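No value in this document is a laboratory result; all are computed from the given coordinates. Keep in mind it's a predicted model, so treat the numbers as computed, not measured. Cβ atoms are built from the backbone, for glycine too; each structure is taken alone.
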Structure 1
């Protein structure tokens, strides 16, 4: 079963929290995305081809994708669309993303 993250809700929540802390999201930073179950080997190969570092998750079968990227709406929306497409393509559960807070 594919679980697609709704960009309007989880992404908006993360961006709202960043804005509350005076972080525009424009500065590239360490960002993690989590996927579980499905074709993890296919996802691993696709993520590496697009520049992510890939690590297995600990608690259950899954992958954590690491990447340095901006998380403002303009830049990150393209990346978020790719994450959601991978969830569908590889029949994975995309469990969201997190990033560092950068205060300037």
Structure 2
């Protein structure tokens, strides 16, 4: 199955892509790893939690060009509200189970 995405509802998308090249692509692919299909006001905190947990327990999903970890905060994600992918959003329990399996716990 292909990974499809839509960013038409992200305000000022072109400007954001120019100011932060690569972040959109990283968020699209990160949605697969954390099991969340869209960034919305109601789930920004969950995105932050899952991305930080993945970085802490596994591997960071978003890096700076120099290889350092890109710090994920609500302020970083809020501009990308409206991004959608065809990833099925999974529950916290399902995400926890996946993370435990990935980290051999």
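With distance in nm of label points 7 Å out along Cα→Cβ at positions 18 and 50 coming out at 1.7, pick the structure among 1, 2 it was computed from.
It must be structure 1, since only it matches.
Which structure, out of 1, 2, was relative contact order in percent (Cα under 8 Å, 6 or more apart) calculated from, if the result is 46?
Going label by label, the one that fits is 1.
Looking at structures 1, 2, which one was helix-only ellipticity at 222 nm (-39500 (n - 2.57) for each DSSP H run of 4 or more, over all residues; to 500) calculated from, given that it came out as -10500?
Answer by label: 1.
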